[in-house]
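Input: structures, listed below.
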Structure I
Amino acid sequence: MAVRVADISRRAAVGGLAAAGAGFVLFGPRGPKENGSGRIALDYWEKWTGHEGRAMQKVVDEFNASQSRIFVRYLVTAGIDQKTLIAVAGGNPPDVVGLWNYNIPLYAETNAILPLDDLLAPHGVTVETYATGVRKLIVHPDGTGRSRMWATVNTCGTVAMYYNRAHFREVGLDADRPPLTIPELDAAARKLDVVGRDGTIKRAGFLHTEPGWWSWFWGYSFGGTLYEPGGVGGNSAGTCLAASPENAKAFEWMQATCARYGEGRLGPERTKQFRSGFGTAYDSALNGFLDGKCSMVVQGPWLANVIEAHRPGLGYGVCAFPTAPEVLNESEPIGLIDSDVLVVPRGVKDPEACAEFIAYTQRQEVVEFLSTAHFKNSSLANVSEGFLASHPNKGVRVHTAIAASPRGFVCPRTRIWPQFKDEFDASMQRIWNLERPAVEELELVRGRVQRQLTRVEEMAARRSVGQEGGRPEEAEEVRRDRRG
């Protein structure tokens, strides 16, 4: 039975809250919305704390001071994606929410957020406002198959390769010419490796498992992809391409890298022992790259912030991650594009006021301020030379080029992406540990993910999602299905 947002009772929402174990009162941080000034009061939920939160609070404060019609309250919210769904289902949503870009397919298909095309157009904010690769993050089909803009980018980061310039010079590599292709990367890594007579690894040129955050994306450097969307509204199952030839080549390369450190079980055991000496916290002086134990690492622009905090004298270079020779194109680099996004939940009282605040955050000077504070590249199509020249990240131009590239890629735009990623995280460990040939493991991933895609499509069909879109409580059911 299809249920509209207005038909969901507060009791049902509270019941969903209890079932989800969210552990907060009345849907999240709340308080009186009157501010004593007669302004429209907007609650903005965000996940950032620390220096990231302080920078965003400054943006909010400056917006509040720039006009006298709207007052925005910045409210730090843990478990923000789950709490937002419950608040929307309960008819008491926040006005603006900072989510992760991978949330968009689920939220759009279940009718939990508003499309922003018409709301933001009067403010001059459109899909074309953003760099070419970034546009993929904020659009998704609606129930009729029309591509809509569901979010704006709050901050954007691209993933590149960071390398230790001193290590390069030490072994005779040109620190101004990092590897462009996978074979060049392998050759450089072998030179940079430092291994004891007993096989103990002292320094690794490159490891796929450091930091290990992106288990799934190696096939893109070989010209592959992971997912082909389905039909109208993105609600048909789509196709998992985990076992494609390109992905098989990538993960066979991963296994060859591990095997380089020893035959049989020796490679996995030695790399595991080596990594056990790294700091457990990414933001640490014992980070494998900062501590000089890894000469090359895949990371986002935020790594520069950690370097500045713990190893300010570290000489590092940044380049697009190498590709298979047959797909090399230096003018159109391949790289992951990731972002935080701003959305407007369905059911807010004043969407136009929400749009006014969001549009303010998308001004070039605001985007460049926040991006600089977060050590990230800009998300915009137009980037000022002053921003690039004064940026604290030495590799900001590389990150910017990836964002602007038509071959910049984003995580698969499916509502089950978290489950998809979980499958890859588990399988990457089995692949790296040489438990079975990569192609066999990838075929198992493909089958499991395809079954999940089909199951979610069947759920949508049973609930008559069709062209009218879904519903927020269905999104919570999808999340519970994942946990169950």
Structure II
Amino acid sequence: MHFWWRRGAAALLISGFLLGPGALARPGGQAGGGDLAAATAFQAFWQTHDGARLFGAPLAAPSQENGLTVQYYERARLEWHPSYPAGWQVTLGRLGAELLGARTFPRIAPFPSNPDHRYFAATGHSILGGLLRFWDAEGGLPVFGFPLSEELTEDGRTVQYFERARLEWHPELEAVGYQALATPLGALARQAPAVILEPPVLQEGHTAVIKVVPPPGSTVTGGSLNGNTLAFTCCVPLTAGSSTVAQPWAVAGAESYQSPDSLRLLVSLQGADGSTQQVERTLPVRRYPYPTARTTYYGPRTPQATRTAEHATLDAVFAGRSGPPRWSGRFVLPLHGAPQETSPFGERRAYNDEPPYEIHTGLDLTADYGTPVYAPAPGRVVWAQFLELRGNTVILDHGAGVFTLYAHLSAFRVSLGQPVQTGDRIALAGSTGNATGPHLHWEVHASGPAVQPQEWLARPFP
């Protein structure tokens, strides 16, 4: 494993357009005074209004459209209105209304508004609950406009249409603070490729879903995150207005304590005419407060060369890509009953007063010697043999770049290449390898890095 200690602000890069000081002018030439003023204003507006979540990356430099200077972002279109009062000259375009076209929703009966449910007579619709709190917190009427619908279900998700946006409710992202996200209406309107990150900022040691909104007729041919190959799968639907777009998707994780502040994301596409295009993004990474376990110990230790060799062996396994996902929905715990956590994922181990020497890449669960271990999801056995540190180890390939690992086993109950289904017995718990007693060490890897196993129990991917 490689250790990174770099810190600093992440830039947002898309097809040659950099969101940074003075960088939104037209590339390859001088911007006019109006465009330069608009570019500066768009930049300030993006930074002020939680741009990564609300707007996403810019899809092009500012341009002229219907007499206005506009700039398309993945989730919105920003417009420059120089005749408006200072502080109000940037608005979102009315993409929500434009993409709805002739589609309308029945008005509801008026009612007295309250703190959790607000009625808008102008459109005959209301906003409530979590979406109302998000709408208020992120700018309200000047940013999103009036509601054009009530909450409704599209593609299995709660959404609501507004004049300038379509908001989505993501309860699976509650723990990381991204329950509400804006639909990539800018990409749909401009028919430009968009990369949608859920969540928009990834916590180290966690998993992100990467969705691509391709232009009509285009296909995703590959991609990588921080050099790790992504296995894109087709597709999850995105319904907006009166049309539905198929979104290829992939999952990927960020290393604990080892990732830089942002990860380089590359996505390759091929057009209907055979032309190719590469989209580049940066995925911001947020630090996560994993604990440190410090013990007093003066005995012999496992040589670093042994650890390095085992990491290299496993990295080669986790670099494999076998095709589409074999799972659907949430994973299940690989032990029956109610096992206790004895050592958390991401814990740093340290001896005496020395710096931490290792990061715990899995979750340790209580299990007596001989306790059956079960597959948490469908997969195929790609490793069933001894490792010096992890002892008897089984690794399952679940497709789409996702692997699970089970260590310190006393016995195998599967063989190399064997397919397994959820709940199949794959091994017996033990204390082989570098272990002080019987337990189960369980790892989940998403496109390379080890990630929080509990996250895969709590939410479905994608």
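Structure values in brief
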read-out	value
Computed 1.09 for Rg/Rh (Cα atoms, Kirkwood Rh), for residues 141-276 alone - originating structure among I, II	I
Label whose coordinates, when distance in nm of label points 7 Å out along Cα→Cβ at positions 237 and 373 is calculated, return 4.6 (choices I, II)	I
Test item: distance in nm of label points 7 Å out along Cα→Cβ at positions 157 and 333 calculated as 1.6, pick one of I, II	I
Of the structures I, II, the one that 102 was derived from, the read-out being volume of the Cα convex hull per residue in Å³, for residues 93-132 alone	I
Which of I, II leads on distance in nm of label points 7 Å out along Cα→Cβ at positions 109 and 405, largest value	II
Label whose coordinates, when relative contact order in percent (Cα under 8 Å, 6 or more apart) is calculated, return 12 (choices I, II)	II
Entry that produces 24.7, 76 once Rg and Dmax of the Cα atoms in Å is calculated, selected from I, II	II
For -4000 (helix-only ellipticity at 222 nm (-39500 (n - 2.57) for each DSSP H run of 4 or more, over all residues; to 500), calculated) the corresponding structure among I, II	II
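Each value in this text was obtained by applying a stated rule to the coordinates, not by laboratory testing. Every value quoted in this text rests on a predicted model; they were computed, and no experiment measured them. Cβ atoms are built from the backbone, for glycine too; each structure is taken alone.
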